[in-house]
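Pasting the structures in now, so scroll down.
Values quoted throughout were computed directly from the atomic coordinates according to the rules given, and no laboratory measurement underlies them. Here the structure is a predicted model, which is why all the values come from computation and not from measurement. Cβ atoms are built from the backbone, for glycine too; each structure is taken alone.
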Structure P
Amino acid sequence: MSTTTPDYTVRTNYTDNLEEMRAAHKILLEVAFTPSEPSRGYNMRSLHVDLTTLTVTEKKVTQEMVDIFVGGRGFGLWYLWNATTPTTKWNDPENEIVISPGPIAGITQYPGTGKSLVVSISPLTDIPIDCNVGGYYGPLLKFCGFDAIEIQGKAEREVVILVDGPCGVIRIEEAPLEPADSHICSEIFTHMYADGPQDLKNVSVVSAGKGSDHSLIGCLNFSFYDAKRKAARLKQAGRGGVGTVFRDKKLKALVVRGPVIKADLNHVADRARIQKVGSVINKEIHALDAQQCNMRRQGTAHLVEVMDAYDLLPVKNFQYGNHPDTKNIASWVWDARFTQGIPDGCWYGCTMSCSKGADGHVVKTGPYKGDVVTVDGPEYENAAGLAANCGIFDADWLLESNFYCDTYGVDTISYGTLCAFVMECWQRGILNAERTGGLDLTWGNAESQMELLHQLARGEGFGLIAGQGIRRMKQIFAERGWGDLQLMTDIGMEVKGLEYSQYQSKESLAQQGGYALTNKGPQHDEAWLIFMDMVNKHLPTFEAKAEALHYFPLFRTWFGLHGLCKLPWNDIEPANNAEQAEPAKVPEHVHNYCEIASGVTGLEVTKEKIIEQSEKVYNFQRVFNLRRGYGKREHDWPPYRSVGPVTVEEYESRAERYDKQMLEEIGVDPAGKGVEEKIAITRKYREDRYSKLCDAVYKRRGWTTDGVPTMETVKKLGIDFPEVVELVRKHGG
């Protein structure tokens, strides 16, 4: 890899034909609205756009919605519930994309307060998916006057939906000429709708790309204008195929033009209260980040060698947890590759500044070969998934795949995990060159990984199959007689149809539950308990693990209700945090969030209230899964690869560990036993432990032994709407 310092002022320009593209737009609908600013975090109105009928409607946000669903993810789930039926398919017109930022989103006095939540019925899972995403779209939409936007129906041709706050206009425009790929169309639309150079930072674009056209793993890119780089940069609503839904509706982009950001556009109840805790954490970040996670220089990529050291970095489809070549994609590589010394926050006032960018990447392959681009990332998940999990330890190839996933609108986590799956299928003879159309998908083949992605974006070849995701690939391969379905079920890293994010969970029972016991599928943003459980041994009993799997998913859910990033919670810690009674919760920062929520809304929020607010929405989402035909114990069962060793090679790679566990934990002497027999003994023991974990977690959550919220639970939480009661009763709650 080149060590030349990149020049972030040099990049390929994509706005040369702006006027020609603008002239080709046809206004299909123009509606005037009265802009407003929120009071205490809420506008108390939302926007509904129907692309089939070309209508725009304002809706009142009721106090009941606020009391039960709060905002963000909660609003998204409630609107989606009311817009769809139990049989609505992801590509039916009535499926919605709902974007809601939450009541705290948009304040500038505390880091990590610029998030939006995206909710839709997922093409991968057939249940609601929620994505927490940065960028400016949600806060700017809020400052135009809306707490959420629902997009329903399907357009006849590719369109842009513009919300222009300063002008008080909403338009649906036919947009025939702009490329769909995000790194281009975000630049084009930012310049097209800004009122001059000084206004660029007040425009945000949501887009997908060609990969979302031809796969079920499409993501959405939310832009934020980087004034230093003079470029629109991207943050991803990555999981579950929301970009696929977006492109199916023939959306080319959502654009918002908001007001100039000022310190109190939220019109909070007590600004001084927020400023007080904001001042403390900003000092902590400046003083302690370099000693702790180094987020301001390396973003989440600082985790790569840490995970490798603890045998937690997924290597070759989660078979292994470390690799001698990890040094080639480790944090010091990215420290040198990222442009340093410039603001890197994806919302105003975020001193975490962790949205790192690798400037000056010269594209190696595909339709943009030779272009000079900024790559947003890699994040840890991309380094672990696109690189280590596929046996690829080359920084330049990682940037290449990171760039193309983003611009094509492809979820990097799903793509990395499914690539690892197909590479292991190649290793085990399930796939070969004839079946892949000539692609050599051996471990470490970066060129073939890239060509697979280009095929996916073109909608051709084996890429079209891979883009269906692991759950469908398993069925396709089995139906064609290519491989054993049980083996593929064991090694196919998905639950509920969603591919795993990038942590090795074999030695952490709590993390196995943290992945598979989620409502939406295995995503680390719900519960990351590996260090508590495996390293620090703080969760020795099933009851302790169940308590953690009750508290942490609910605490993390709360970020998604309010428009918050979780990184300032525990990726920076007070200097005395280890001395606190429950250091994993970072008590000082929990107190901060109580102060912020109280300061914004004027309602006193306690640490108990945080859990209560989340519990309402979390249980409602579980019932939503029931409504969709899922949401039971059978849907919470993980692939065995995430629990223990599937193959002889896996067992033998850690034979000393597994033999010792067999003797000391299982009570069986491994001496004289063959590897296959030892694998079977280990599997029986570990699957039994996982089943007992489910029992403990369901009990703690107030659910039946089949994972259904009880009638007592839904009534206690105030979510006993008639259809909820009917569903709970039907399923034994």
Structure Q
Amino acid sequence: MARRLDRLLRPRSLAFVGGAAAELSIEACRSFGFVGEMWAVNPRRELGGLPTVASASELPAGIDAAFVGVDRHASIDVVGRLAANGTGAAVCHASGFAETGEAGAALQHELVAAAAGMPVLGPNCYGLLSALTGAALWPDVHGLTRRERGVALLSQSGNIAVNLTMQRRGLDVAWVVTLGNQADVGVSEAFEAVVADGAATGVGLCIEGLDDVDRFAAAAAVAKRRGLPVVALKLGASKSSGAIAVTHTASLVGDDAAYGALFDELGIRRARTIPELLDILGVLCTLGPLDGNRLVSLSCSGGEAALVADRSQGRNLRFPPFTPEHAARVASALDGRVAVTNPLDYHTFIWGEEARLAACFGAALSAAGDEAGPAAGRASGERSERAPEAPFDAALLVLDFPAEGLDRSRWWPTLRAFAAACDASGTAGVLAASLAENLPSGARARAAELGVAACGDIDTALAALEAASAWGHRTGSHQLPLLAPARDPGLGATVLVEHEAKPRLAAAGIVVPEGRRVVPEEAAAAADRIGCPVVVKASGPAHKTDDGAVVVGLTDTEAVAAAAHRLAAAGDGTVIVESAVTDVVAELLVSVRSSPPVGMLLTLGAGGTLAELLDDTASLLLPATESRILEALRGLRLWALLAGYRGRPAGAVDAVVDAVSALSALVRDDRSIVEVEINPLLVTSQAAVAADALMVVADG
């Protein structure tokens, strides 16, 4: 069964409507080598030397795709005529639609209605490039060349898409698709269409937001089944206040955290910059997923070796030290003149000597007893299958070539020796320069021939290797994840403060301290019944510590009474007296909040007064399994305290997981909850106790 965008992705006949913009698109098609039928529409003149008619209604029926380059009002009429004539799809280039406000949004609605089900790309977009057929529904220059297979680059930004076409990183690109306002065809449908096409080798996404999360997730599952790498650059990563800005979480994480959690759940690798997007995609397409994160770095400079080590900090990458026996073999290949470390500075005294370089790299990459010399039969560019005992999952070579016009002959032996060692040992190889301009296109092309991936610089190489390791770690079930939908507070929401939120938590099975809400005159008696030490809090303020509205560790009733009278004025006139939690190992922040359009976002992190200071959080989308919750906890810097730092007692991690699971179940079962935060969740060696909480519920 034909999919809705098939004719757009592989058009064989094209129409161009308009004036200057349409002529630019016609010229782009000619320079791109499009050989199909082309028609033009212009009521006053011939367009680009093509057969030209005065109205879209006069075009031959059934043209595959059309570029509409007229103003926004005329676009509506043209799109309607194209649809009536059986056109497969239209690119609407004009701006002035929903991006301008309510009046433009009304016009955009008319545009979609006029299309009557015909796919419309845009409006306010650059259009589409198909390297498979040479179609360029694109009113500008571009840098693509014809391909039979390649990656798809999908972008909501037209100008970034133009820039992406100019990449010179050796990445084969089959399609560039810009989405503009996504009035009809959105990023999710475009993603769905390209991953279903057998010519796709991967997908790069440059997006601001998603139009249909479920459809996007289904497409990601297809990509995963096909083994296609997907890399996303999320634009607009600024923090959002969420439904109501009363919680710490609202200031710590925003929509970007939700998108990050979604990408992680779907197996989509994340890029932070445009160079990362391209280099990660290139490495994943070349190497595929890695078995692990054990790396070895090779360079002829101590400074470069140190830079690799420094720039890997904070990444989930390891540079395991050489074992004594392994180090001795590497040292022998270097005449004992080099201190063998990882990252390895192999010095320059073997520079240009391919046999000695091969011996050094072979010794570094090989397992014990292996003779990792040059391998025969490398014409296919495939890596040898890795031996189980291989010491590293990937190898990085840092190699800066001289500028154009200078002698590069002494650099090629290093690349060849590295590729041979990678092939012989079955190790994935990545080439990078310290400066992107020092890796010429010839070096990238030669690396590709040798089966080595190439990156512009050390940072993008490390990002790509981390992504490949994560891809290998998370490969598994291809089932579509069941994501809890985001919740809209609709007409409004109500904030439930501590004494209103805690009973709901307790009913859900989350441990809360014994406590009472009383007038100041009753505080001492309440403390006596509960038993000291106690905590006294003003009832009402959202951020008690920030407002000086809490006193902890009170051990006698006189101090309780004095604190209660002082704090009552900071809230609603009452105070909360509750049992103090002692021997605390760590304080956590645990929250769930609605993050449209992605879903319900679970955030775990450092809590209490350190919440904003440390900014140590991990985010998951609900529903989350206990194993995923534990994995997120292990990823926190605070995990060292939970695990028992320097001989101190470990925290009750099982109790933390139980509390988080109970909170998740509460939000699942009570759909009125828009946001809930426990801060802090006090963790002792025996329990996890919700010491303070807030909740936001939808009105009605």
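Identify the structure, out of P, Q, from whose coordinates relative contact order in percent (Cα under 8 Å, 6 or more apart) was calculated to give 14.
Derived from P, not from the others.
To test your reading of the models, identify which of P, Q gives 2.4 for distance in nm of label points 7 Å out along Cα→Cβ at positions 146 and 170 when calculated. Before the final figure, lay out the partial values.
Values: P: 0.4; Q: 2.4.
Only one of P, Q returns 2.4 for distance in nm of label points 7 Å out along Cα→Cβ at positions 146 and 170, namely Q.
Given a computed value of 36.4 for mean projected area of the Cα convex hull in nm², which structure among P, Q does it belong to? Numbers along the way, then the final one.
Working: P: 28.8; Q: 36.4.
This figure was derived from Q.
Given a value of 121 for volume of the Cα convex hull per residue in Å³, for residues 554-633 alone, calculated from one of P, Q, which structure does it belong to?
The value was obtained from structure P.
Taking 0.95 as the value of FRET efficiency 1/(1 + (r/R0)^6) of positions 98 and 562 (r between Cβ atoms, R0 = 25 Å, to 0.05) derived from one of the structures shown (P, Q), identify that structure.
Working: P: 0.95; Q: 0.00.
Answer by label: P.
Please compute FRET efficiency 1/(1 + (r/R0)^6) of positions 226 and 402 (r between Cβ atoms, R0 = 41 Å, to 0.05) for structures P, Q and give me the label with the greatest value.
Biggest value here belongs to P.
Name the one structure among P, Q that volume of the Cα convex hull per residue in Å³, for residues 210-537 alone of 155 was derived from.
Computed on structure P.
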